[in-house]
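We did not get these values from a lab; they are worked out from the coordinates using the rules stated. Predicted model, so just to flag it, every value in this text is computed and none were measured. Cβ atoms are built from the backbone, for glycine too; each structure is taken alone.
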Structure P
Amino acid sequence: MKQTQDLLSSGHVRRTCALMLVLVMLIASSAAAQGETTYTAPDGGWTVPVPGGWTTTEGEGYVQFSSGDGMDLFVLTFPDGDIEDIAPDAWAIVDPEFNLTYEPSDVHRITDEVLLLGYDSAGIITYADGTGADGKVVQAAVQSFNGIAYVILIDTDLPTVQRRAAQLQLLSTGFLPADFGADDLSAAEVVAFDDAFFDELDAFAADVQARLEVDSLAYAVVRDGEVVHVNGSGTQVDGSPVTADTHFMIGSITKTMTTLLMAQAVDQGVFTWETPVVEVDPEFAVADPAVTAQITMSNLVCACTGVPRRDYELIYNPAVPASEILDQLETFEFFTDFGETFQYSNQLIAAAGYETARALDPDADDLLSAYIARMQDSIFEPVGMADTTFDFDVIAAGERYPLPYGRGVLVHEPLSIEAESFLLSVAPAGAVWSTANDMAAYLIMLMNGGVTADGTRIVSEAGLARVQTPQVAIDSNTDYGLGWILGDYKEVPVYFHDGNTLGYSASMAYMPDRGIGIVVLVNQQASGAPSLITSGFFSSALADPEPDAPGEVDIIATTIAENRARAEDTFIRTFDAETIAPFAGVYANPVLGEVTVAVTRDNGLTFDAGEFVTALWHSTEQDDADVYFMADPPLAGDRVRLTLGEDGDPRVVIGLGLTEYTFTPTK
């Protein structure tokens, strides 16, 4: 099972592509995604899944895979050797005029056995990372196995990467040398869940918590329709210990609940999955009238319509009513055909929840209230989730939650729960508060095929099966369904979803063929802890002789320490007064609103978006002098470019490629 980059964390906007291929090439997989063709090299030496609509060209000494709109991948083989010797020879075959250069820091060699995943060696050279003026992304990746170096060259640009990142992952993760072994636990039986098993799980979770610097966590384990273990660690805001009844936000796991509500509506005959949205809401519209007429209720939740993420518009514009979220869709462009590639849009899934509420309650004046009421009556109450809510006031009054912790450049920092309230504008995509015990009850219902612990069926088996049917490939062995991620743990099927907010992370996963599941909740933004604990649980449950999670914990803990040390050494926090003075002022963007850039007494910079304030730092590792980084939560690490326009006026630019926003001075 892989962790998929999720939702309303700031991670989605850190799309510099410096290690694009290294992030995906080292997730080797043994199966092509459903609906994709598999290409076999002429000599039978390797195979790769090819996305639908791509072309394959066999050249002299290479094979080229092309998207048709600006993304080209080339695969070549050489005798094993050093990446810096092999890459120039590969480029000379593909493009004799190739003349891009690189710095030593642009070479990334993989040495850790856990990351190599069966390869003997691997590395990547980044010639262009997408942040330059031309937006080019050019890389060479080399993976060696049994004396052969397999080379993948990529030549594209950042907007194309943003449109087709999932297809890039499909090609890269699905690439397999002949006779490349893969871990297979498909015949493994689940071990006994005795005291020793749970002592080991608790010890592993405690190690993850300590080494990943997680303040608080809670988790619950389900087997064969029963909650068999719960645990918690940390402190609630009322000073009492965290338990399985402590509130955490679950982020995008909410999506599984929204599509469950939709499945109930389908069961009731209110609409079908293929009902055009305009039949539910005649005023529904996106930028292209043809797409407006075509898009169906299922399209809203399949993550397959070609809409790039636009989460900045949520974070910078909190407290937007549901009706305005629907109105904003009129500006949404669809960059690929339906079903062509995985693209994750919180606004589309929010629209699905609101349009479902409209269909169920045609006279509703407030779609958010109507949606919440239906979730309460149709899911939370019958499942037995008495502690699950969308109500921030209830959470604040109860004081049974740990503070959310947002990721800063150096450390995680506590936030107020009010910082999370922007999620209510897209509540169906990720605004639920719940507990480990409540989520265990939800897991039991799912694992029972739609039947709650007390025997009440709340959705048909067919309805649940529909939302858990693959719709589009995320990578070579992970698909997105309707609000669900469908993957495996070493060939054992796993249904799951992760959740991330500005200060909480979560994971819910179960093995339908084994009758086991787990939910993990933590109060840390973009945390790897939930997926690591989940992976550790599955590996122990299946007696995996080569578990991945312990080594992954080592890597993440080491990376945290190294990144912190590098930030301390390379970030510049004060600047030349004359250089930064022109940028002090108030700026506006028609979509994101106003921000203020200020110069501090010691010649530092701050960026005030109203909803949050952060220091701006510069890195000595950054070639562009006008690029700064947010230092504080909730968007720490995001780029901010301070530049002068052709008219000489200052500009503030955030984001990259398809999701770039320019702020100009207010007059």
Structure Q
Amino acid sequence: MLTRNPSSLNNHADPVPTLLRHLETGNDVIRIGVVQALTAQAPGDDRARRVLLDALRDEDLDVRTDAMNALAVFALPEDADVIRESLVGDPVREVKQLAIQLLVDLKDEGSVSLFRALAKDRCEDQVAWEDEAGLWDEWLEIQVAVIRALGQLGGAELARDLLAARDDEFGQNLDLPVFSALAQMGSEGLTWLLSVAQTETGLPRKRALEAMAMADPEALRDHMEYLLADKAAQVRRLALPLVNAKDDLARQLCLADPDAGLRAEALAGFAPDRPDLAVPALSDSAAVVQAVALDHLEVPVAENLQEALAGNMQAWLATGDGNLSTAAARNWFRVFPAAPHAPLLDLIRDEMRPLEARIAAIDALAGAQDDAATERLVSLLGNSAQQVRLVALTHLVTRSSQGDEKATEALTLAAEGVLLSPDASVIERAKEQGVDAAADRDDLEEDEGPRLRVTEDGDVVDATKDQIQTSENVSTLQAIQLARVPSETTKKARAKRKRRAVEGPDEIAQDLARVALGLFGKLTSDQVFEAILGQASNTDDVMRVAAYRALSQQPAEKLRVGQARELIARALMDRNDSVRAIAAGLASQDPALRDGVAALINDPDVLVRVAAVGASDDPDALLGVLSDSAGQIREMAFERLRDLMSADLTATAFDHLLAAGRIDTLRSSAQKDLVVRDLALSKLDEADLSKLDLHVVLGALSPQI
């Protein structure tokens, strides 16, 4: 659908006459700039629309391309003939692509016959092309575009044309655009897609199914019987959105479908309305289905099931796969509120168990409200897995925000790096024996990969190491393999090659302190605040950055007194860019420190300069910053100068940016401030404006690229 907004130039100069005057220049770059500026400054203007239609015949291909692009916010249905003329007569590929989409947006039925023809042929007798040799690649992009256009325009009679386009004369595979277009054509298009899915194999079938999955499910309703009867689970799955949970068919899909993945998906979709399906699904042979069944099991569970289910869930916690053990942990207390905590703690501490299950167990423990609930979470902060520590810390932060003093104390000690004992602060791992890259290859473990040899007839065949070594005429291939094949005599145990998962840094206490600081957020207790201040003086850059980030989330009134203010002032000179940037942001909000921030206007770090510009009221300093290499800084400095409410300063700043050719800064400012826009328009009226300055001003009035 076209977006056509009337020009809203309330009390401001009409830009169209000024812009159109510059369109008469012979300079291609200037004409392109005018076309782009019209799009931003006068969308929907009828004068601009007529000029843009004329520009479709411009001698410069870039002007024609930009004019066609601009017409997206100007064109009317009656312009379709002119646009179609460009599609046929303009050899430029980009113009053709834009014209096709524009005609679709206009819903131009008069272009359908042309689209149908171009979907199957280059139509060289009526269509101009850049490539006179008639190669496939130029037509291909247009062919794909018209196929998509036919899909958007719809119409059952177009389906055969789309399928015919698959028989491409150059052998190009057009399945993706054709199937996508068919999927947009309702039941008729889906009939053909289903036919492809049922009669073809391999990639075409896969792509047809993917296209059907993207179609409107209601359009599939007429084909539901065929979908459910198909042998492939991918096809049957398409019918799931069409099945009513109350129907017997829903039960059949959940409990009797031959594909476990489909049974699980069906159960997840139907069980919220059919909780009765969860109990029989617990007996499913697939763990993925059992996991879904646990999530939808109604509580309280029937008495005759409780003992068996409790035993099974405990076994799943101990040995189940990722899905099932995670579901068991997630539902442990939901199903059995008085269940023991030990199975969950055992799961969390077992490094060989799936991480997602261990995290689900932590979440389950966090929901407990007994006296030892907080202590259990604290006990997990020494776990070797960083993810386990992070989740436990997150729950402790929640408890602290709710007034749990034990959680607050634990978080404070963690942030100070003293929660864990010295022995538990660092993980000592056994050294693993690796491969010495400098060792002789014969000392390395035997490679069990395939070996090849060349026969006397020149054939390459499989071979053993002995065959290669005893061959009289060793080929180059065999020689390379012999040089790389290690000796059997020094074969090492494969167990020494096993790798362990990376679970985070081994320095647990330091990592715990850093993560705790990052989670403090808006915790405002005095204990937490003192812990943050303590780490703000840490000599380790990582810890110091974490501390200042935590400090930045504390209440402003706490930061403007005593030690906090002193630390922030000192941090303005910190060696670390991140610390300086955070401190500058905090200091800029403190009247007593703003001057110190403004003095950093030439700091090497861009974020520090952003804060400094925001704190500066010095016109000379701000004018100087307009030459900054960072666009964000230039834009902010220009905005600060405009905030000073001086017309002369704004005009001077505009001239600075114009002379430097800073189109991006001027464009961004003109879009936000009508004063800047009017300055740009007034520049266009200057008779002695250079071509370079004219290009910059037109760029400032153009839409964001």
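By the measure relative contact order in percent (Cα under 8 Å, 6 or more apart), tell me the structure among P, Q with the highest figure.
Going through P, Q one by one, relative contact order in percent (Cα under 8 Å, 6 or more apart) is largest in P.
Identify which of structures P, Q gives the largest calculated value of FRET efficiency 1/(1 + (r/R0)^6) of positions 78 and 182 (r between Cβ atoms, R0 = 25 Å, to 0.05).
P
P, Q: which one has semi-axes √(5λ) of the Cα gyration tensor in Å, as calculated, at 54, 47, 33?
Attributed to the structure labelled Q.
Comparing percent of Cα pairs over 19 Å apart, for residues 390-525 alone across P, Q, which is largest? Show your work: numbers first, answer last.
On the way: P: 58; Q: 68.
When percent of Cα pairs over 19 Å apart, for residues 390-525 alone is calculated for P, Q, structure Q comes out on top.
In terms of distance in nm of label points 7 Å out along Cα→Cβ at positions 262 and 422, which of structures P, Q is highest? All intermediate terms of the calculation are to be shown ahead of the outcome.
Values: P: 2.4; Q: 6.5.
Between P, Q, the highest calculated value is found for Q.
Supply the structure label, taken from P, Q, corresponding to helix-only ellipticity at 222 nm (-39500 (n - 2.57) for each DSSP H run of 4 or more, over all residues; to 500) with the calculated value -8000.
That value comes from structure P.
Where does the value 1.83 come from, among P, Q, when Cα Rg over 2.2 N^0.38 Å, for residues 406-605 alone is the thing being computed? Show your work: numbers first, answer last.
Values: P: 1.34; Q: 1.83.
Traced to structure Q.
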